[in-house]
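Derivation of every value follows stated rules applied to the coordinates shown; laboratory data play no part. Treat the numbers as computed from the prediction; the structure is a model and nothing was measured. Cβ atoms are built from the backbone, for glycine too; each structure is taken alone.
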Structure P
Amino acid sequence: MKVRIDASSKREKADVVIKNGRIIDVFTSDIIQADVAITNGVIVGIGDYDGKEIIDAKNHYICPSFIDSHVHIESSMVSPQEFAKVVLPHGVTTIIADPHEIANVSGIKGIQYMLDSSDQLPLNVFMMLPSCVPATPYENAGAILNASDLSPLYDHPRVLGLGEVMDYPSVASASEDMLYKIHDAHSKGKKIDGHAAGLGSDAINIYTAVGIKTDHESVTAQEAVDRIRRGMYLIIRQGSVAKDLPNLIGVVTNRNSRRCLFGTDDKHIDDLIHEGSIDHHVRLAIQYGVDPIIAIQMASLNAAECYGLTEKGAIAPGYDADFLIIKDLQRMEIDQVYSRGKLVAKEGRYLVNHKTTLADIPSSLINSVHIHDINKSDLSINITTKQKANIIEIIPNSLVTNHLIEEVTSNQGQFVPSIEKDQLKLVVIERHSTKNNIGLGIVKGLRIKKGAIATTIAHDSHNLIAAGTNDEDLIFASEEMIKMGGGLLVVENQQVLASLPLTISGLLSEHRFEIVNEQLNVINHALNEIGASAEFHPFLTLSFLALPVIPKLKMTDLGLFDVTKFKHIELTVK
C-alpha cells in the first residue's frame, strides 16, 4: 500500500505510465484524455504522471480488458495453458470457468487438474465448482459429487462459487444435497450460477429465492426480460453452437445494461482462433446498435461486479492493470493486451515467452474410456413398417431440439437409417464403468450421407455418443475410440477418415493448440466428405444431444429422454 501511495502521490515515479490515450470510463460512459499510471501491476493514478517506462498510446483507446463470464475450457479441447494462448490476444484476460465437463468424467481429480494447470498464467482463471455431477439422475456419469465433496474446494483462492445449477427439479423439490450445496456456497460468501433452460417465470422465482443470481440459457427476449426483472444477471451467450446474442441483444437498454454480461459457454478452438472470444460479442453488440462503451462495460465492469472481482473491470486507481489498447472502437481492433501491467499480446500475437508445460496428469484422467465389445444386436431398434417413432430433430446453431413423430424405414422389424428421410441412428454408450448401458434413438438434421461420427464429448456425462448411416461403422467407431482413449472420429466403410485424440478424460488434448486446430481442419474436411451439414458444427451439435436438461428431446445411456416431462420415453409411438 505504501508503494502504491508513493506512486499515486507522485513522490515516486510509477513503474509504467501510458500517455496520449483516450480512456474508456466504464463508470460514467465517457471517454477522457489522461495518463494512466501503473505500479506493481495495479493502476495507481489517472491524470498527469511521469513513469520509469512511458508507453505512447498514439491517441488510441485504453479500455479495460474483457471477462468471459461463463466458459467451459474443456469445450476448446485444449489445456488451460493452451487456452490462455488463444484468448489473450483477443483481449480476454479473465475467465469464470466451470470445470463440470471434466468433473463429470473424473470427479475431484479432474477439478484439481484444472486448478493446478491454470495456476500462474497470464490469464486470470477463476472457477465455479460443478453443482450437478451427474447433471441429472437420469444418466450415468463418471463421478458423483455431493456437497461434502465440494466444500473443501471453496478454500481455494480462485474458486468463486457454485457453478451452474442445472438440476431444477432438485431445487424445486428442496432435495437435501442440493440445498446443502447452495447453503455451503452462501455460508462462505460465494456466488451461485443458474442454468434455467426453458424455465418460465415461476421457476425463476424459485431460483432467485434461494440466491441463484445468473443465467446464461436465455434464448428469447422474453426469457431474458423475465430473468432481469427477477434480479438475475443475464449472461448473453455466443458460442460455437448456441448463438443467442442476435435474439437477446435487443433487450439491452441504457436502463438495464448493468445487469447484462457476455459469456461464450462452449466454443471450439478453431472458432476461438478465427472468430474470437468476448471481443466477438462486443463487435456483434456494436453491429446490432449497442453503444460501444456500453458493450465494453458489459464485457468488463459488469462481469467483475457480478462475480465480486472488485479489483477488475475498469481503468481506475486500485484496479488491476488488465487493459487493452484499441485502434478502432467500432471494429474493436485490438492492438495491445496487458495483463497485470505486462504486455502479453500485440496485433493478435501471444508474446509471453515462458515455457508452459502440462500439469502432472493423473493416470485416471488418461485411461477414461471403458466400453465392452459392441455387436449388431446391441444396436438393434425394434420397429415395424409404418410404425411411428419419437425423433430428435436438430435446430441449427441451437442447443434446443424439436420433438418429431414420424414414420421410419424398417427391415425385418428393425429400424434402418434413411439418408432420404435424413433419419440416422443415434447411440449413447456408457463409457465410465462396466454398466454396459446403451441408449438408442433416431436423429434428424445431421444430413450425413455415409459413414458415422463419434465422440466422447457428450454433455454433461460425456459418455460415447455416435450417429451414423449403418451399424458396421458405428461399431467400428466405438472400437477405435477405445484404442484412441477418447476424442473425435469420422469413419466410413470401417476406415478412419479423420481423428482428434483427446486423451485427458476424453475431453482435452495433450498437444499445442496449433496441432489441435490442424486436426480439427482435417475433421472438418472429413465431415464434408460424408456429407454432413455445413450450416452448423456437427460434432458440437452431436455432443449436446446427450444433455437432458435442455429441451425438448435428448438421449442418455438409459434411453430417449423427454426434457419437458423430465422422464424417459419409449422410442416407438403406440
Structure Q
Amino acid sequence: MTNTATEASTSTSVATPQREDVAQMLIDRIGDQHLGLRTRTQDWTWDQVVHESAARGSYAKSLRGAGPFHIGVLLENEPEFLFWLGGAALTGATIVGINPTRRGAELEAEVRYVDCQMIVTDKAGREKLAGLDLGLTDDRFILVDDASYVETIAAHQVEAPQIDLGVDATTLFLLLFTSGTTGMSKAVRCSQGRLTRLAYANCAKYDIDRDDVCYCCMPLFHGNALMALWAPALSQGATICLVRKFTASGFMPDVRFYGATYFTYVGKALGYLMATPEKSDDIENTLTHGFGTEASPGDKAEFIRRFDAQLFEGYGSSEGAGSVVLDPNQPAGALGRPASENIVIVDPDTREERPRALLDEHGRVLNPDEAIGEMVDKAGSQKFEGYYKNEDAIAEKIRHGWYWTGDLGYVDEAGFIYFAGRKGDWIRVDGENTSALMIEHILRRHPKVIATGVFAVPDPRSGDQVMAGIEVADLADFDPIEFSNYLVAQADLGTKAAPRFIRVSTHLPTTGSNKVLKRELQLDRWRTEEPVYHWVGRGNPEYKLMSDADCDALEQEFHTHGRSRFL
C-alpha cells in the first residue's frame, strides 16, 4: 500500500443521514479520503471511487441510444464492475450482471431478453459472446482491457460528480438473474430505493460499520455480494476488498493481506473452505463476522471453531428479503423468528396455515406432511418489484395479494422458523414427502463430502426416488460400503430419505453463485460419464456401481410399467 493510501485509511468523516437512493449514497462519499476499494495491486479512496464512477457514467451517456438505458456487465470481480455500478447509479442507468458461467443459446437468450444497449466486458468475455446474435453492433461492446479504454475514460473525467435529473428511489438500478438451480432464470427488478433500504437494514442486522474491511469474494452479478456487501459498505463508507473470484486456498491469505473483518458466502463456498486442511494458525486472523445462506449446520460450526468468527445465516432471495429476525437463542439450523405476523407457512393449495413442527432430539421433523409448507409474506406484494418482461412469473409470485416465496419451511413449537428447501426440492417417496435440503445436510456431515445436491428422479412404478450428487476430492477414495454404513448410522435420516442413487463427482455443476445446479443433474439422472451407484431392495442401503446394461434394464422397467413418459 502506498503512503497516501495508508494515511487515507485512518481519516474519518462526519456521519451522513440515511439516504433514499444509491446515487445520493455515492455523492455522500465525495471528499471522503477513507479507503473505499482495494485490490492486491491498487487502492482507491472513496472520493476516487466516486470520480471513477462518474467518468463511466459520462461515457455511458455518450453511447446511450433509444430504449431502456440497460448496461450489461460481463466481468469477473474487478474494480471496473464497481465503477460501472456507480456510474449507472449517478446517471439512472440499469446494470445487468451477466453470468460468466452461461454459454451458447442460454447466454444469448438471457442477454437479448434484458435489452442491453451496450455490454461492458473484457477480451475474454468478448470471446464468450462471439458468434451469438445479441442484437448489438461491435461498437456497443466496451472492452475494459483494450488499449484505448484508459484514454476514453480519462476524456470523460468530471470535476464535480453529480446526479442526473430524474434519478431517485424509484429508478430501476439492477436486473438480477435468479440462480436458475431448478429452472430457467428470471430477471428480478431492483430499484435504487430498494437496494438502499437493504443496505441500511443489513448494516443493522449484520453489524457492518465504517471500520469494517469487507472481503468481496462472491460474484458481483449476484444479489449476495451487492445487497449484503457492496451497498452496505457504500452506505457506511467501509472498505471493500475485491478478488476476481472465490478460491478456498486463497481465502485466508486474502483475509490476512487485507485485514478483512467481514465477508459474504453461499453454502457451497463454505463447504469448499471447510474441505481445506486445517492449520494450527487458522484462528489467527482478523475476521469478526460474515453473512451467507444455505450453509450446512456442520460447516457453520466448523468455521466458527477454526476461525473464531461469527456467522449470520440469513434467508432471502433476489426478489425479496426481511422475512426473519435473528435471535441469539435460536437453535442450530433455525433461520430466526418470523419478522412479523405476516410471515407464515401455509398449504399452497388451501392457503391454510400449517401447524407447528414437532422435532425429535436430532431436530428431525416428525410430522413433515402436516408442518412443512410454503413460506408466504401476506404483505410482501408491496415490496416485490417484479420481474422484467415476465408477467406470468409475477402472477405466480403474487397470488391472493400475498407474496409466495417458492420456498419450503416450517415453524417449531418455540416459534423458530426453518428453511426446508426450494419448492422444487420436495420429494415424494412412497406417498411420503421429504425435504432434499434436510438430506443434503446429513450427507454434508460425511468428512469426505465437499458439496452435494439432492433431487427427485422418477420411480419406474410410481412417484419419485431420491438421488444425490456428491462432490469428493478423489473418486478412488469413495467407498460405497463405508458410505452405506455412514448413512445407516445417521439417526436423523428417515427411512424414505436415504438416496437410491448416488452420483460421485469431483466437480458438480454449479451456477455462477456457487449453488449446485440441480436441474442439470436431474436431466442426466443415471446417464452420466461419472460413476453412479444404485441401491436396489429393502433393508440397509447396499450400493452397486451401475453399468450401461444396468441403466438399460432400469429404463426398460419404465416401459414395462407404462411410465416411459417420465424418461
Please compute relative contact order in percent (Cα under 8 Å, 6 or more apart) for structures P, Q and give me the label with the greatest value.
P
A value of 167 was derived for volume of the Cα convex hull per residue in Å³; which structure in P, Q was it taken from?
Q
At a computed 5.7 (distance in nm of label points 7 Å out along Cα→Cβ at positions 47 and 351), which of P, Q:
Q
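Please state which of the structures P, Q yields 0.05 when FRET efficiency 1/(1 + (r/R0)^6) of positions 207 and 383 (r between Cβ atoms, R0 = 25 Å, to 0.05) is computed from it.
Details: P: 0.05; Q: 0.60.
Computing FRET efficiency 1/(1 + (r/R0)^6) of positions 207 and 383 (r between Cβ atoms, R0 = 25 Å, to 0.05) on every structure in P, Q gives 0.05 only for P.
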Using mean count of other Cβ atoms within 10 Å over residues 199-206, single out the structure from P, Q with the greatest value.
Q
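Work out which structure the value 6, 27, 33, 24, 9, 1 belongs to, where P(r) over Cα pairs in 10 Å bins from 0, in percent, for residues 247-494 alone was derived from one of P, Q.
Working: P: 6, 22, 23, 19, 20, 9, 2, 0; Q: 6, 27, 33, 24, 9, 1.
Structure of origin is Q.
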A value of 11.9, 34 was derived for Rg and Dmax of the Cα atoms in Å, for residues 447-518 alone; which structure in P, Q was it taken from?
P
